[in-house]
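What follows is a set of structures to go through.
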Structure 1
Amino acid sequence: MDAADTFRVDSDAYSRRRPRYPDALFDWLAAGCARRELAWDCATGNGQAATSLAPRFRRVHATDRSREQLASAPPIANVRYAAEPAEATSLADSSVDLVTVAQALHWFDYARFWPEVARATREGALVAAWGYSWPVVAPDLVAALVTPVRELVAPFWAPENRLLWDGFPDEVVHFPFRRLHAPAFAIEVTWGLPDVVAYLETWSATKRARADARCARALDERMRSAARQLDPDAIWAVRMPLALLVGRVER
């Protein structure tokens, strides 16, 4: 199962189970834009970032190569969804005020993507990419569920995921725009055990592991074991710090 297929499988579940990004992030990005005519949300998936950009920009162009993911995105009057690859879009030259890439930059062909961004953006536009990796949760939940699942699915991560875990190292990503310092942002939610399990099931490595019958059985047993160990009515605070890369377009 390649990266594209991973996100086509059960795309509606991805929409329902993945946490939303903090409003403070979008407020900060919008405040840094001289104009708010057009935002391009690249690799929008089910539109999580696009829906937050919509109240802050006159128009949002949200692209993804997965039609299955786009089918789960909510219709919004000023958001146009388009099945387009990150490296070749229908955007007009010098038309975009903000480019966002949420939880997807590690999948791109940078030699083709950055020139497309440069072509589509105005002078002074912002380019922002972010992602999150491991949830920060209570020790009992980590020990009973998160760590065992991580260990089971470890062989199934794609090499590209390490770029996200390492914070988008420049020697690989080759970010060509003037870097800006960004505040620290994090996703913060409160989840019960079913929510945490549902989130772990959206990991690309978990989906690949479930294609292996032996690993699928091991995952099911780990989920049952966690349910026996943990209070079924417990609610945990979950925090996911964002790795954020932001720059300004300067000709």
Structure 2
Amino acid sequence: MKSRRAWWLAPSTTVWFQIAALALLLTPLVWRDFGTLASLRFAAVLAVTAILLPLILYWLRRRVGPEPNTIANVLTLARLVVGCALAALVLSGAHDRLRAAAVVIWALVVFSATLGDWLDGPIARREGTTKFGVMLDIESDSWLTLWSALAAVTLGDVPWICLLAPLIRYLHPLFDLSTGKLPEGGGPWWSRVTGVAQMAMLLWGFAPVAGALRDTLLGAFIWPVSLAQVFTMLALLALRRR
């Protein structure tokens, strides 16, 4: 029983099933809402993801060493795969956040960034935390944040400044790997505050809503929240270097 459980919880198997499920669910919606070319691009991005993501996960598992596969990691990988589906939507050329395909993906992102992100923590503590799970958690968050920012820009006409902090954040794992360490998450309480504020702003940026209230709220918060997160990312990077 343990070997079967380990098989279906393996990261590569998990992401293949998750990507296949999202491709079957979302590709017809993208085709209906945005046309044949967009749906082909969407499916192609997911296909490339199905090849590259398991290879990356295998390489990271080799660096971590032997650890048990856990249910918490399945939930965390789902957040990573939803980020890939959002990337596929952005790269497909979709341009209307009010269409059904964009709304469904937005709802998946909201679920992943809130309830999904909350659930994997208690489950991981109950099963026993792993180095791979901790690393996967922060990288899944960062991936989802990056593509939420790109979706806010391309689908929601949000200013480019919201991209700066998610891009700077990728200096963190590059620095960790260059020093022989695994990517790490965590940080002081104020970094969590700015991170939550940033994600809430990005989700609102490509939410399926329109009107003066939406534009007013974004106009009021996009620059201060984005700049606060840029400062946070740079400060955490400086702490890493020390």
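For which of 1, 2 does distance in nm of label points 7 Å out along Cα→Cβ at positions 35 and 67, calculated from the coordinates, equal 4.5? Here the read-out was taken from 2.
Computing FRET efficiency 1/(1 + (r/R0)^6) of positions 115 and 195 (r between Cβ atoms, R0 = 41 Å, to 0.05) gives 0.55 for which of 1, 2? So the calculation was done on 1. Comparison across structures 1, 2 (criterion: mean projected area of the Cα convex hull in nm², for residues 75-146 alone) gives the highest value for 1. Calculated for structures 1, 2, distance in nm of label points 7 Å out along Cα→Cβ at positions 179 and 211 is largest in 2.
Among candidates 1, 2, the computation of helix-only ellipticity at 222 nm (-39500 (n - 2.57) for each DSSP H run of 4 or more, over all residues; to 500) that gave -27000 used structure 2.
We did not get these values from a lab; they are worked out from the coordinates using the rules stated. Values in this document were obtained by computation on a predicted structure and should not be read as measured data. Cβ atoms are built from the backbone, for glycine too; each structure is taken alone.
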